[in-house]
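Throughout, read-outs are computed from the coordinates displayed, never taken from laboratory work. For clarity, every value in this text was computed on a predicted model and none was experimentally measured. Cβ atoms are built from the backbone, for glycine too; each structure is taken alone.
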Structure 1
Amino acid sequence: MANPELSVVVPVFNERDNVASLVDEIITALRGRIAFEIVYVDDHSRDDTLAVLTSLRARVPELRVLHHLVQSGQSTAVRNGVKAARGAWVATLDGDGQNDPADIPKLLDARAAADGATKLFAGWRVQRRDTGSKRLASKLANAIRRRLLRDDTPDTGCGIKLFEREAFLELPYFDHMHRYLPALMQRSGWHTLSVPVNHRARSAGVSKYNNLQRALVGIADLRGVAWLIRRAKSTAVEEISNG
């Protein structure tokens, strides 16, 4: 396959019952619309997620499968998927099936209507399909983050995003960075746009995080990202030529 226009990166850990249906939905959303590839990154699953992915490659030519030899977390899986991606633009989806692949064309349409300085189109889950405690925790975390980082983004935890590969790879890397992509993109001088998307209840498997884990990690991360923003310096550069 020639280099695709779009790479869809999906990190997974113990999601064997969600893999096949999500791959089929991605195909339905994108075949005939854009040249694409699907890059799954298995974060050293303990179930047979990797075996399911490997078997799917026989009937899905767009599918590529990467495997972490050591479990490394979602941000590392996303970054390794982006590094391996061949498309100039990347769409990400959570592997649990709660993001709707049918929203990827909506993000592509938003990109077509935006200015060239907009490098990230972030999904915004207007109607969350999570437990009440999870929605409350997320609402509180988003309010604190927006106050500290001033990233003008209502929902950074949504897994469905569309961004330029090159711009992403220039961002500072750290664990859990995927939760702060709008602020990090803005720190680099790019524009970001939030786009309302569908959100679905989990149909199989279990969540890999609880509210306490998210909160403890988030406190340290927020302080770190705020420091990065304060220390950022970006300037336009021109090359001087003879003649």
Structure 2
Amino acid sequence: MQLVDTHTHLFASEFDSDIKEVIQNSIESGVQKMLLPNIDSNSTEQMLTLAQMYPENCYPMMGLHPCSVKKENIEFELLHVKKMLSSHNFIAVGEIGIDLYWDQSNLKCQKFAFETQINYAKEFNLPIVIHTRNSFEEAIKIVEKFNDNNLSGVFHCFSGDLKEAERIIALGNFYLGIGGVVTFKNGGIDKFINQIDLDHLLLETDSPYLAPTPFRGKRNESKYITKVAEKLSELYGVSKEIISETTTSNAYKLFKL
């Protein structure tokens, strides 16, 4: 069984003491490939270093996370993203989007950063990895505005309802990123996810955050994506092998792995 963790921050400080063990455990668990979303200019070096250490397993993205968007730094940070995309190979533009959980006062700046990076993705022919915390409506309206045959991506950490899922699918070339939330008792998406064809799903952990049950509240790791696959196997009434084969194929297709 081969799995792809399509969203994992393994370069975060939470892994400083045991990253080699974490990656080895993930590989032994069947998670052969781990995709690394960038945060901002401060995280780029750590991310690229990890990807260079494990070129067959860790694949970097380039983007500016909405929580790092500030009026005073937006020009510098977006220029950093553009320069990096021009000089390195990345599998996606991410993680980008809108976050209204922590700060609603800079929505205008977040929208500008999101739209700018969507245009970068089109220019470099890369998919986008979208963060939408308390901001699904704001984010998908922008994607719908820019959507064409040259745009694809994933709505990372999907935790919405069936109507929102259908709206994503209607875009044509977009996936739902399913992680630990599907295993939560009150997560919600377990109530309807099996109404969505597996061809629209990707698996992710968002490590070190959002560890699945029974590890909830602890540091998440890429190996725990197996718990997400097990839960989907239960909800869809199919084998873990089918979950693995389909979601892995989806990841290879979107990210050109």
When distance in nm of label points 7 Å out along Cα→Cβ at positions 35 and 107 is compared over structures 1, 2, which one is greatest?
2
Distance in nm of label points 7 Å out along Cα→Cβ at positions 43 and 195 - highest-scoring structure of 1, 2
2
Can you spot which of 1, 2 the value 17.9, 66 was calculated from, given it is Rg and Dmax of the Cα atoms in Å?
1
Comparison of 1, 2 - label where distance in nm of label points 7 Å out along Cα→Cβ at positions 67 and 83 is highest:
2
Give the label, chosen from 1, 2, of the structure having the highest value of distance in nm of label points 7 Å out along Cα→Cβ at positions 99 and 227.
1
